[in-house]
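Right after this note come the structures.
Nothing in this text is a laboratory measurement; each read-out follows from the coordinates by a stated rule. None of the values given here were measured: they were computed from a predicted structure. Cβ atoms are built from the backbone, for glycine too; each structure is taken alone.
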Structure I
């Protein structure tokens, strides 16, 4: 698959076949992700691989509770449009995907979020090259329950920057139309 094909195959997938993804393939994706560029070559990222539906549901529920509490504290929260969906006990922020890879780094670190986003991009391209679908589900990064964070192996002072769901897509949607390229200046 050449790069143009890969770019077209990498879509946000939220509907997956009922088929497991092997932990070995998930680890291969992480191996590809660490090839991403990063500031000062610090490689701040760590990864949590969750290949367990029960654990993913627990992460989803804790994230939903955190977001709902935030909405209740701040009625003007930009998340308030999601309140009804998040309060639905059957809604899983991970769309019942078979697997999840979280890109994690220290909270302190000026460019850790950017570095994790780059690693997440490489992770998603790696998945597409293997016939897998992914989606970055920001709502899944809101885990706050200390016991759950400990079970996930996330050290104190770290946070989830990029929760990426992974699975075999039922279909790969066409890319939505893009705005025309807006190049401000070309200086030759």
Structure II
């Protein structure tokens, strides 16, 4: 199964991109949000891929961000939503906006996406809310563990707890939407503490 592509853009349209990876051109169907983020033909590209296999086709769906792919997978898990409709949803609303609409049960806002009626919007809101809340709990737990590890490391380096804690909290808040590793977070904390 193909999960990631990194190569050179051969061609792109609002619905598809062809990426050359070592002499092989892979065509991936993409949402408009990914089309906007990709460079021009001849430039480098990196895509998170979902390989969709049916009885009569093998199709690649590409996304500029892992969060888009994750939401796409949740959407195709909703009854009555296939890959084409899920791409339509991602093309019509940003990931953060859709998650916010689902949390607020804002069916009218979801139904504003072209091709999504009120019944489908209701189904999306009802079926995704648990999955989005579960993701938020996992992220909160990960951030808490990272904060503890950073505080512990900085205490071992000789810093005082009262100067460490606000810097750690701010660093984690600044990187909450990125999948930043521990070493990079520690470097950012050290930079911030050097300015104090």
Report summary line: Re relative contact order in percent (Cα under 8 Å, 6 or more apart): value 36 computed from one entry in I, II; matching entry is structure I
Query raised in the report: Once distance in nm of label points 7 Å out along Cα→Cβ at positions 44 and 156 is calculated for every structure in I, II, which label goes with the largest value?
Result: II
**Report entry** Structures I, II, by mean projected area of the Cα convex hull in nm²: label with the highest value
**Finding:** II
Query raised in the report: So semi-axes √(5λ) of the Cα gyration tensor in Å, for residues 108-147 alone, computed for just one structure, reads 23, 16, 7; which one of I, II is that?
Result: I
Query raised in the report: In terms of mean projected area of the Cα convex hull in nm², for residues 36-123 alone, which of structures I, II is highest?
Result: I
Report summary line: helix-only ellipticity at 222 nm (-39500 (n - 2.57) for each DSSP H run of 4 or more, over all residues; to 500) gets -11000 when computed on, of labels I, II, structure I
